[in-house]
1. Assuming -1000 is helix-only ellipticity at 222 nm (-39500 (n - 2.57) for each DSSP H run of 4 or more, over all residues; to 500) as calculated from a single structure, say which of P, Q it is.
2. Between structures P, Q, where is Kirkwood radius over Cα pairs in Å highest?
3. Given structures P, Q, which gives the highest value for mean count of other Cβ atoms within 10 Å over residues 30-37?
4. Tell me which of P, Q gives 29, 21, 17 when you compute semi-axes √(5λ) of the Cα gyration tensor in Å, for residues 110-317 alone.
5. Tell me which of P, Q gives 17 when you compute relative contact order in percent (Cα under 8 Å, 6 or more apart).
6. Out of P, Q, which has the highest value for FRET efficiency 1/(1 + (r/R0)^6) of positions 278 and 390 (r between Cβ atoms, R0 = 41 Å, to 0.05)?
7. When mean count of other Cβ atoms within 10 Å over residues 126-133 is calculated for each of the structures P, Q, which structure yields the highest value?
Structure P
């Protein structure tokens, strides 16, 4: 038997025997781009009750202003059902979407200066019904700029908004974390600011079983290097319970923190300190007190950049999306990694064309697939366009414009952890109703890939 046939046979045997703990339910795959003639990008996606998908981002191609919040509804096969813009005559950006607690719509979170009284950006929250019609819209802010990054539903029927606030101290700008608790109608309940002497960001928030919250991001106020990963835990009232940094002497850009089944948490981001290339994914597993149990890097000789991570339901593993220039076309391609709960790689793949492609949001679906949304400059689009694609959660099938990458260099590494002595300030933000211009727009849809089953 020739060497080439042996390699093919081994790969086929590996695929057939690989145990990824996924159910064997069939999951159709698809790939679409859509947008206009200017820059359009998606940040966050959720699965809807009809097994379709609702995504939020921003658009320069459509809307009432320079940039508008951009919301896209796709059906279960990826086809566009409707696209709408929300905003005013200036700049409005969407970052996060969550199902409403009443089951009758969605909350859209972002930031805007269209309705600001002093040209600052304020946190912008809109409630829409299932068809995308506006039910109410609100601004939350102080006498400076604030930006909303993530919104989640809370156990008491309300919502928590995570973002940042910009300070100006002695002529130098820095950012602190802002947390705003609202009720189910969007009315302000309480708000807190957390930070240090320099800049601190938290991007993800999760409510734990005991009602406390876990948040993840990055800091250059504390830690071992220029920037370090930052994980923060607070109780249900916002009181600080734990704040830890993870990093080394150079730069570690944190992206998230998420709970693990054993009561600990997983912190992750991108690092120049470790790995074999320019920048690599890095994950840190801790116990419930933030003590490091293991840390690993993932990547090759180029740059790998993590943008999102999600838990895989009933699996115990995780799926990560981002981009890489180590593989594929050697420009930025979408990069997906499926990890087991011990941090070991189950599979990885890239998807992309000849120009830049970025996997900004990743979502495990109810039929055991994986949906990725983001933006692309490939596939003959006019400018930066949005894309949505779906792959199977198993290694045994693959999508057009993609390739399986195995193995990836995976290295255990030594990271340092320190306490971050964040200050905690009570604030009372201004909560006011604002108008919103809603437009139904016609995005140009391009189908790149058909299911070949």
Structure Q
């Protein structure tokens, strides 16, 4: 295993002082998956005080990042490396944090408290992989399995429920049946997990290649913090445009979307307002009038509840609102003004994912329309369009030089010019705009 030399130097230092030390957790897992480890975590028999004593020299600063749980950070050539004492955890009264920890001298005891076998691997820089729980075999079989009893592992820390789903989504691993059953059984424990932690796991999960299967297999689990999911499960759309129920369509649309968090969050919420807006006409065809507005309301409610930042909430709710808008090519400048280029392209990606999750017979026509709109947008942008005030060939100073007082009237005139340019009634040419303004002033005066 190719280990960063700074991590090796920390391990060597501990060993030289008589303390066994090993790389553990994610870095070992990532190495076995041929991925670049993001960080290097070390487990050792040394107590925090002994670790601090080992590195009591200027070129190895030590920070007591988690002394209560036996963790210190050793700064090796500018890189922080977490060093944690072998430990076993006390009772988890809140299903998240142990009431305390007990330091032990056994690596196996330390690894036995970890969540999944693939995360309970260790590496000795002198002798190689240490695998007490068949984690290598589970990695080879692309399987997520709990260390020991899955109920016990999940009840200790309920966030492990979402970690299992996230690993499955990101790594495209299956979840071992016993663990899967335990995830469904213990899902209500997620109500005790902080919204910030749920948000972090959900965001990573949504970007995984295997997210479609997770959404289809675990809607009851996700409904513990997104209750609007439950009415959508199995809700027949009774529409020739759809071959899936509302939730299956949602799951497929998320999976079809580009791996952009704003886009995938939009797909997650875009149709959750359908069950509450359902109606059937005389022919037995289902309709969901104004479902986009209801979906927008639900998205705003849940994104706020999960503590997403204001910019994410504003963008996703806006995209949910417009996800099924009919955009005519001649109106592209106005859509650029409404959304900006980046978000307009996201809207096209949303339209494409939505169409791919519909009836292929109707979705094919929609896909062709999107392709045409994207081509038209490219052409428009090549010709330096004017779709924002900053793009105008004149500015507020030019308006004031024509005799208009500084104030709201200046802004009103600039917006009028922008509207006429976007409607192709005026050219964005300085002389043309100035002449138009002078003519308008003469009419008013």
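1. Working: P: -1000; Q: -15000.
Value -1000 for helix-only ellipticity at 222 nm (-39500 (n - 2.57) for each DSSP H run of 4 or more, over all residues; to 500) corresponds to P out of P, Q.
2. Ranking P, Q on Kirkwood radius over Cα pairs in Å, first place is Q.
3. Working: P: 22.4; Q: 13.8.
Evaluating mean count of other Cβ atoms within 10 Å over residues 30-37 on every structure, the highest lands on P.
4. On the way: P: 29, 21, 17; Q: 36, 17, 15.
It must be structure P, since only it matches.
5. Values: P: 17; Q: 8.
This figure was derived from P.
6. Numbers: P: 0.90; Q: 0.40.
Largest calculated value belongs to P.
7. Max of mean count of other Cβ atoms within 10 Å over residues 126-133: P.
Each value in this text was obtained by applying a stated rule to the coordinates, not by laboratory testing. Computed from a predicted structure; not experimentally measured. Cβ atoms are built from the backbone, for glycine too; each structure is taken alone.
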